[in-house]
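I've put the structures underneath this note.
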Structure I
Amino acid sequence: MVPGVQGAWDDLIEVIRAGKDLQDLELAATQLKELVKLRGHDWFWMRKELDGLIDHGDLANARSRVAEDAPDDITVVWVAFGNAHLDRPFRRIGQIQFFADELDLQEIRDGCPALNDQEFEAATELSDSAISMHFKSTDAEHAVFARVELASPRAKAPPQGRSRQPIEWGRDLASATVEAAAFRYGGSAWTLLEGGCYFTASGTSGGSTGFDDPFRMEIIRNFKAPINELTSLALNEFSQAFVDALTSEDKRATLTMERVRWHNTVSKTKDPALRLVNFIKTFEDEWSEIGDNWEDSARHYLRDHWCRDMQNNALFRAGWIIHDASKLLGVSSLEQAAQAVYKAEDGMTFSINLLAVSEQAQAAAEKFDRGTIQRRRLREIARATQDGKSAQNWWSQLRCDFDMLLNRGVRQRNRIVHGGKPLLTIVNSCEPFIAQLASSLVAEAIEGVSQDRSSKAVICTRRNELAKQFEDIAGGSFSDLLS
């Protein structure tokens, strides 16, 4: 198993270094995640450890960490709730002890008059060093700590054993207990904080260094520096005709804005299976109005559009490989190629000359060592763009990729809506693809309003142009695709 998980780590690092798109990155990360979990680790906390090592540039130790054995003697998991209050210092329900934050952790460890209860079990695992390591901060004005016992006379487990990692399992058991208990009173306002830690029979521990407000952490994760945000550029390019249509309460403009907001709302949904189903609703809403089957319509109207996007994205990444190696890694022999493919624009923006990438790819590939992903990617681009027939063959292969991903999405969507359990590995491989198609459909609707045309007319025109381009390219050159 170790070579496999370290191989998955190597693949992820190569994807990052090659500047591949989000879909490739998520697939590589998902493969690593599944292998790490198979080794018994809790992925959430393993990821936090890896993030810290990566931030310090310590990739060697990060690679070693994913291959380490997970502890198999965990006895206790600690989690915390924010916006929470107990009307007494202590409450036990089964294998969970709830503690009010008016208690010091040392009192929970050593005992005190407030804990003079036969149901209380001292948390002897809370050494001073453990407290300073795992309870460094609690991002809540009022908190309740929950100690979940995994190995004690009261502890129970599923007959077939716990299928999830201990911290994840403990968090779910504690939160489920709170939600179920409060349901008859209209639900609980307690918030399960991010974080958790475990302690083993051998005296070791692991997990987070504290407990964070999940809402604040979500804001931090989604933060984008204003200078790197593209709204200003988008406003410069936006059509006044769309604004005029909104002002006059044009029905198509209003409907389009509903779909824009629906797409943005779905994008923020945490569950990838729900995102998949709701992104597909975009197709159903768009094409059901005219009696078309959404799956057949997506294949007919959007496949070539997606293929051309993938070709351009691959060229963009190849151009970035050349620039990255020349400017950031100091490969001086690539300087001329980098100047041909990369151009700095105003501010922090830049452009990649896709035609120049196709022309420079073969020579640039030879500047990289054999076996490197950069050399392989550039040679792939060189072969795929050497003439029109090669470009058409590349396009044909992408059509097959489109059909495969769409079929995956259809099967998983049908499985979910009919009550089946989704296969998350498969969902994670096709949900970004479905999201991209849904996004392009909404973008075409915006363009349709701006041009005072139906979105189907815009899509149909684009599809016919691309179908003709596919047929014509075999007798021409790759540059014809970029003209």
Structure II
Amino acid sequence: LPDHPGRAAYLGSDAFGWINPHGLWRIANGSYQPVSPGPQPFVSGLHRGIFLTDSGGIDAASGAVTAPQPVEILREGALQLQQNIRPKRVSAAIAIDGALRDATAPAGFAFDQRLGAARIADRPAVLTPLGIIGAESLDLAIAAPEATVRLDLEGDDLMAQSRAGQWHRLGPRGWQPSPPPHDSHVLARDAARIWKRRAGRAEIVDADPARPWGAVGQGLNFDADRIVAFGADATGLVAVTGIGTETATGFGGFAGAAAPVAPDPGAQRFLTQEVVPGRAVVAAETPGGWQIWDGTARSWRAPQAGEEPWKERLALRTDGLEIWFRAGKAEPFVTVTDPAGNSDLRPFGWAEGEQMPFDRVRAIHAEAGALLAGTDFGLRRFAAAGGGLRHEALFAHNGAPDAPPAVAALGRPVAATGEIQAAAGRACLTLDSIAANPRPCAAPAATDRLAVLQTPFWHWEKGRSGPRGSYLLSDGSHLPIGPSLTDRLPHDRLADRATC
């Protein structure tokens, strides 16, 4: 009978429980030991050592008919959530005065149905159909008198009113019948306002009569708490609220009930933006135009020249490069030095995703720890710095405001090796050394042949067809090196040898 198909459960110590329609056995060390022989119900699953059946469960070790116990999956204060296997559901219960009560509701939890509010030992609490539950923590849960519809406070005593109008007071011996509360007392307070009860009615008054703006508002929507706009500049934080303009050096400065330092300019929104790197302005858009916050004078005023980032602002200034935004459109400029030695900012075109024109290189020349680059936007010089290159200057063949022409050829012409020339169409610049500032060429030389290396042994040059070399012979003539540089050079190929 054990050989019939069934279900198994691991019992520990290399033992298993085996059940099929004909009985329950214990399997250990390769042998079957009957536990509960005879017909068994259909087993649909396993839960914590219990075979699950339609009517309950069977203990896999003892064969006892039992029911799977709920599994606690969460405990938060007085609230307990349990997973039930039979039937399949998640139940919620809350412990109130030592007794567990069902906390479920058709939608959510029953304690989320708030019927009233009060304070117990300086802790906020709410009245629910289950009793009185803490508003901030579920570890506060006490029973309320039957049919309670309202909570109140008299001094520090919690009061509860029933649907029939009967009042009870919570004391050391629990709820006791009591006359209705009549005393006026403070319910709560903060830096700006006081909630108090007077002659059976709740009211809100200013905490300080000298600051009569704390309780102004619509219901619980206080004007002092209503933020219209918020920003920050070098002097600190700026906020426009329903009572005016307030300032602080940090967010904690807004926690009190300080008086506004200036009126509301009619702000609809704030724009906090740098007009130049390191200098930001807080601007308020109003029906009458823009207003600038003056943190030193602590007042709003009309914008001055250079204080209108919505019209013009400098977004970047670094290594001679500036990027301006005017009317929402980016306008880039770069510092260029002309042949007369004058430096000025010149605009350049730059499409999104493209390299800047002075980063697109057509020709290069390097010597003495520096690099010249002929670009689509003039002649650029770099110096070696920390294993890399540092931008030094950008030179143009022409004066402002025209864009520098592209440099197509660069180097020391074979016909004039004492100078470096940069050719841009018919225009030409010359440099006495790679560190010197360029000047217009007095006599442009042909840049289709540029010297690379000249020693008493050989000369090398480059041109449109590529590099070329020649040996310098004793009579002053040149012996060309073959066009192929992939093989060994002629002076490295040994033709004969002799020993003397």
Structure III
Amino acid sequence: MTVTLTAGRFDRRTAAVTHAALVIGAGAAKAMWTALWPSPDGPFWTIVEAEPGAGALLVETAGGQPYSVRPDGTLARLRGHVDRHPAQRLPALDELRNAPPVPTDALLLDLTPTRRPDLKPDRIYVYATGSAARHAIRRCLAEGATGTMVPVVLHSSGAHVTRPHLQLRVRGPATARLARYLNGLPDTTVAVPCDGSARVLTEWGYGLPVDSSRVAALVPANQTWLITSDSGGWRIESHGEEVDFSILLTTSISVPASAAPAPPDLTSMQQEVRVRPSPRHSGRADAVLVTDDELTPLRQYIRTRPLSETAHVVFGPGHHLLIAPPALLDEVPIGTPLRRIGPGGLFLESTAALVPPVPAAARQRLFAPDEESLVVLCRTGAYRLQLADTRPAWALWLGPSPAVEGDLSVAAKEILSRYAAAQDDPAPVQPRPSAAAAPAGPVAGNAAPTMAQALSHAAHALANGHLEEAAEWYEFAGQDRRAAELFRRAAA
């Protein structure tokens, strides 16, 4: 097959995107190269290797200006085509090949999907954060759907924006009904795969205007593409392993079987006090309660996020408390959000209330929170956790450190001894203690606390509601933004 080179000029990015879609979707070109010349601001130039006449047709259809490429690498205006830029100097082929390139995949990510309201996929992908992700999981479980969840990061195609999300891959007999419902949740995107490989996803109700299998062939092996109708294209990178979200069926995140479930009996408190759902309270989180089963997805979620720097976990009897500055907890999609009602470290499920109402003085007598422990009240039960069992969140995934040798070798001691003997006032080489003999535990005497100790003190103060003290510890640890947030809350 005879092929020729055709150059094309496009003054708008949308025209270059359309051209890339035509070339890849039609499969009419053997190769394509796109660059910005004479400056990084454009215009866009493409070199298409295709059959005679096909390259010029592809350029013109997309709204570009076609040019022929001579054997010597210079560009020439085509006969019968009106030149819209007669004063523009034409670049040489080498100039275009050395100009800033524009990858074809970056252009295809800017494709505008077409409406496809008739889609009835066998699986959907849901991208959500915080309370929306929790609600989406509850709804999927209530509908009898199955699937997995994994933390992901969405990278925009051109604005250099990154967004952490939780990805749900959902299968079930009612995926179409689920998709319509979940697509109405705030900050939630429902997507469907364009082909069997699921390398390219489009927003629910839309499809690609070109052959999806040809586009999927351009997606790197470690990525998935999401093409939306209003926010452009996104590269999706997974950060962890997929976990079956049915493990949450045994936790408080599962939807109750009846509309008005019987609240748990808090007989351990020896009072006729119950925890009931309350529409007057939002899902604001001062802490998050997680179960043993939720520790694995929690670890995968926070290990690559800023939350891992300041969060602490208070371990308890099958239930554990995640403590961090409140602004960071609002996006955690795992566990049960809690709000601190006081006094001290007394927490209640965020969307619940005590019935009958219990004044602060009575709460102190009934539940006895103190400076050494926390008490958590929720619809699944009541739990007391000891602050002595608090650990940094990174303890969920970090093991022991490697052994570090600190003593001098025999050869080094001999050299230092000879050096000392050559001085006017020789000083014998003293044996140094090995790293293994260094004292462990808190800093002794009047030494300043370490960053880890400061963050631990901040977590304890935060759990007990001492916002100013927590802010001072965060400030000491160099977490100025977290400290400022807590100072503002304390002043309010």
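Comparison across structures I, II, III (criterion: volume of the Cα convex hull per residue in Å³) gives the highest value for II. Comparing relative contact order in percent (Cα under 8 Å, 6 or more apart) across structures I, II, III, the highest figure is found for I. Given a value of -7500 for helix-only ellipticity at 222 nm (-39500 (n - 2.57) for each DSSP H run of 4 or more, over all residues; to 500), calculated from one of I, II, III, which structure does it belong to? The read-out comes from structure III.
Structures I, II, III were shown, and Cα extents along the principal axes in Å, for residues 35-306 alone at 93, 40, 33 was computed from III.
No lab work stands behind these numbers, since they all come straight from the coordinates. Predicted, not measured: the structure shown is a model, and the values here were computed from it.
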